[in-house]
Structure P
Amino acid sequence: MLFTELPLDPRLQQSIADRGYVELTHVQELTLGKSLEGRDVAVQSQTGTGKTAAFLITLYSHMLKHPKSARRKALIIVPTRELAVQIEGEALLLNRSIGLTIGCFYGGVGYTVQLAQIKAGPDIIIGTPGRLLDLAEKKRLNFKECGFLVIDEADRLFDMGFLPDLRDIVVQMPDRTRRQTMLFSATLNKLARRVAEAYLNAPVFIEATPGEMTVETISQEIYRVGSHIKLNLLLGLLLRREPRNALIFTNMKHTAFLLAKQLQANGRQAKFLSGDLPQSERLRIIEDFMAGRFPILVATDVASRGLHIEDLEMVVNYDVPQDAENYVHRIGRTARAGAKGLAVTLASEKTADHIEAIEKFIGQKIPVLPVTADMFARDMSLERLAGQDLARRPSRRRGGGGRGGGRDGRRRPR
């Protein structure tokens, strides 16, 4: 089905065309068929299937039917500030021909910019639970004004202990019969269904990808290699494949910092991304990477959720993730919206034990490919970084601020 076949405002159609969207993905077709009618939906969909565009197009379509004075606000609740920023970015891109006002709110940063966004009167409010409640308690946000609610990555919200915060927000909103609610989750397990039944009005349950944990168009490979020569193998794989772009994941932020420096010393254009970078710098790095201004981004799991990169060719697990679910979200950065992609995992003696849990979680065996001597490349960073001060690494502190003092302002589970 084509987007031009949908009954949308011409301004929204223009924005969709400007984004290069032509044909609906499976989840978009299933979701928009109900949500554009005003129905509540609970959608099971894996990462990279276009669900963000599905709920944004729904919100824009309904909002454009009313002038600003009569327009109800939309609230989008997400588990992390990184996902909030990514959704804000997509919302802004779709907003170019529309003119709605968008605000993004999360913990770990000061209030000045966010209070200015509130003063501007946002039509769409995107945020993490802790900071949203914090601003509501300060009488800065009024959830009664919200006629639309999106709960994104609900399973992750529950895992991070945000269910009590979610309840606190929902009780401050109009009754479920007087708002439209959309819930998206990688799995519609018993808890997700109970929440949907409690907070949604006669929801339509949509299982866009039942039983599938990873996209079929992702080619997955494992190479077993000693940790002391893992960089040599990575350099060899990059030399052999020469991907147009690659997202490389590490488990620790100081590893991301060092690996980016080592890649640069080996002639690769690479930058690193972690939660300790200033927000403005993180956004600039993400924007430059998405625009193709440099080909390799080294990141911690801070970037694995909500990072939408058009035509990402390759994901590398330089470190095997300790959490099997993070593996799915990492490799889901490639092969988005039906495209093909490659996910390579380097399993050293320090992290190989996690492979079994990952395979059990995704319900399939990941091919282990042989490693031969000709696959390794010389590491030039030993000579080129000699004498440089690499001590100025990201600190190991956690971001503060927000409600309860934790990252993104989240409280401990109750």
Structure Q
Amino acid sequence: MAKTTQRVRVALGEALHPVGELVFEFAGRREACMFRYAAEWLDYPRRFALAPTMPLAATPFYSAASRERPRSALPGPIADGAPDAWGRGLIRKALSGTLTELDYLLAADDVTRQGALRYLDEEGPLARTYPPTPRLAELDELRRLTGLGVEELNRDPAARERLLGSAGSLGGARPKASVRDERGNLTIAKFTSDDDTMPIEKAEVAVLKLARAAGVNAASARIELGGTDRPVALVDRFDRVAGDRVHYLSARSFLGAETAAGAYYTDIADALRAHALDPRAQLTELFRRMLFTILVSNNDDHLKNHGLLHAGEGLWVLSPAFDINPQPHRRRQLETGISEISGNAASIEAAVDAAPFFDIERDAAVAMLSGMVSTIDEQWRACCRAAGMTPVEIETYEPAFDHEETRIARRMTRARYPEVARKAAADPAARIARRTTRAP
């Protein structure tokens, strides 16, 4: 079978600094890729490695798809800017024929693509021509477009192009689009699906607000079209700052992991210790997120739902937390395990025992847990109400916030910090919040 070779120049940011070249080859279902840093990038005073696993050097880096990992043809930092399930589905509706991983990457709109990497030919950025990025006033129309089927989109090429242009690069499996807010900043609009039986968008906005109250650096979000039967979650993008693009890595690419599952929080901690700006602060933030994930029953914490932002001089910081989805009725199991010792059990006791792996003393970990479980007990209902959830919906989500691990957390913190328990008991609002969540 004949082999086809495609070459694409890779650049960074609005200034289009040359970074390297991508050479993509495919023959039938076989796909492979070579990336090499450009000499201009290696000589650039502000150069940095695109990922810790791709150090600055003139030697090439290779990646290839396999039967077990058919989407591994692109290097991690580049694959992070390619579409995931939702965007790939849109692209398949819009483009004919068999598509390669490079086809999916280049079909995503350059303006809204995640991260800072850009792909060029001799004439400039490679991207299909789309209408301008939609504004908030167009949310209702975008929401309608996300519900169209293949036949309807085929009959309306303008609608197909509109939807593909706004959503092509965004990850995840749920309907979403890039939208500019009232200030002109890029945001992610997450739409309610026809198949939803739970208020998923409202719950995500509520939990992101709760995370910030609990001391987690989480993305800002709000509900739009809240008075309709199809509310939209609007989440601020953190890969755009002051009009420029910020280089982004998933934790999968940060670790050089082959899949989004199978790793541990301690693996991320080890990589942060080696490559983070202010490692101690980043380790504390990661530990705090791990505790919060367990306490709110988030089991969507795979490596692609942890992100890193380049902070200059080849150093990294955790991106604001995102895609935190409480699951009231699913088995409480972590996608990213705590450590090899405890595995993927969503265990508060195992998390506290693992504190030394994050350079945190046990007493400090229990104190952190004490404040967090108190905040969640006192504020989760209020956050849900603020996101527009009804009393029935709030009660449906109660098992996500009140479960065996929260009861264990309360027992641990009351035994170690009785003054916290006395203060909470004296707070009328806290007593109301605990009325149905008292630990045995």
Structure R
Amino acid sequence: MPSFRSLFQTACVLGVGLIIPASGFAQDHDPFEDPPINYSKAVPVDAATKLNEAFRLKADEIRSWPARKRLRWLLEQLDIPVESQLLVFSKTSIQRKIISPENPRVLFFSDEAYVGWVPGGIMELAVFDPTIGPTFYILDAQESGPAPLLARSGECLLCHKRHEHTPGLRTRSVFPDANGEPLSGSGSANIEPSTPLADRWGGWYVTGVEGTLRHRGNVTGKTTEEFDIPGAKMSPALSTLKDFFDTHRYPLQTSDIVPMLMHDHQVHVHNVLATANQDARLALYRWPAMRAILGLPANAPPSGSCLVVFNSQAEKVLDALLCRDEAPFPAEGIRGNGIFEPAYARTRKPDTKNRSLRDLDLTTRLFQFRCSPLIYSQSFAALPKELRDIILLKLSAGLQAAEPPASFKHLPKEERQAIFEIISATLPNLPVGWKQSE
């Protein structure tokens, strides 16, 4: 089998539509390629880099393993639960030639990493660097010798650069034909928190318990008009996928709706954090020149336009973390096969009342306490201190306010108080000014 390296360098990869910077094409200027980000030139200090260093002498041995063994190894090394498995059959990646409803791409994720694989193809990985944000790799079994086990590439931003000009993740809902090809005009927008569940997951397999919810998963059509007719091409819950393809080639035989919802949530939050991280670092980098223009002393803290950036990004991060504008659930809630929930809860951080941000609701919303557990993630911890402190102080003030600001109005007083107490007990390095309510 020929190497996928040359193919990979011509388009983007990974089921969530991971974005990789394009260094070989003349496009509009990307601020992340300039100091202080230097995205393509920077040497990442991410999980993939650490794996390459740790397994440098075993790279060829690992490449020689059967694909399922390599996949299990990668998931174990990155501490990604196999119970997060999702399956997507739309032809929306570099491996489009081998992706189909009969040979879907499988995805797995944790708070810190995303892994994708297609039977017969390469494995794909997205992790996060504290400075440059999302970073992207492939594990190609056809490589050998000095090639790193996980190879970073830089030829994919043409298709998936986000409108904020940041590398990031992507999850799409399209109208696929019988081969998994997105029909012309079926759209390419990311799924957002407010995207109705009925409009999600076109081109994905979705399993769960029967209910009233209908969505775009599991179905194909010949024209976009077939999907536009009210109620048409809407899939009920499926308990098994055995009638669609050979499920035994995959670790699990399902593509459960609960991790699907979590995946949508996390991709959005990670993208917001990536943009906030980049814009804050750019503002800090420019601050010394602005400080000199304003005639301020060398030790003057950021102010003016720098603070405008911080406050703007802080509001966007809070909207994402607090699940603002979350699409409503069906009246009976959401029910999956039940295996993701305990796997997700294994890393819960309870307070003294045994409450955790990882506690799921699934009746009217995703989380019982609507503050994303990604507040514990490396991506959040790596935000510039100035921005992280502003976010947390705004969070503290909003959670404790007698009359909360707009970003908090969807949270009842009791829920705001519970979130405040959980974070106070479980999140390290809270800023000066974060205080217990009286």
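Each reported figure results from applying straightforward, stated rules to the coordinates on display, with no laboratory input. Note that the coordinates shown come from a computational prediction; the quantities given were computed from them, not determined experimentally. Cβ atoms are built from the backbone, for glycine too; each structure is taken alone.
A compact table of results
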{"item": "Structure with the greatest value (metric mean projected area of the Cα convex hull in nm², for residues 299-378 alone, set P, Q, R)", "result": "R"}
{"item": "Entry that produces 0.45 once FRET efficiency 1/(1 + (r/R0)^6) of positions 67 and 219 (r between Cβ atoms, R0 = 35 Å, to 0.05) is calculated, selected from P, Q, R", "result": "Q"}
{"item": "Structure responsible for 21, with relative contact order in percent (Cα under 8 Å, 6 or more apart) calculated and labels P, Q, R on offer", "result": "P"}
{"item": "At a computed 5.6 (distance in nm of label points 7 Å out along Cα→Cβ at positions 179 and 267), which of P, Q, R", "result": "P"}
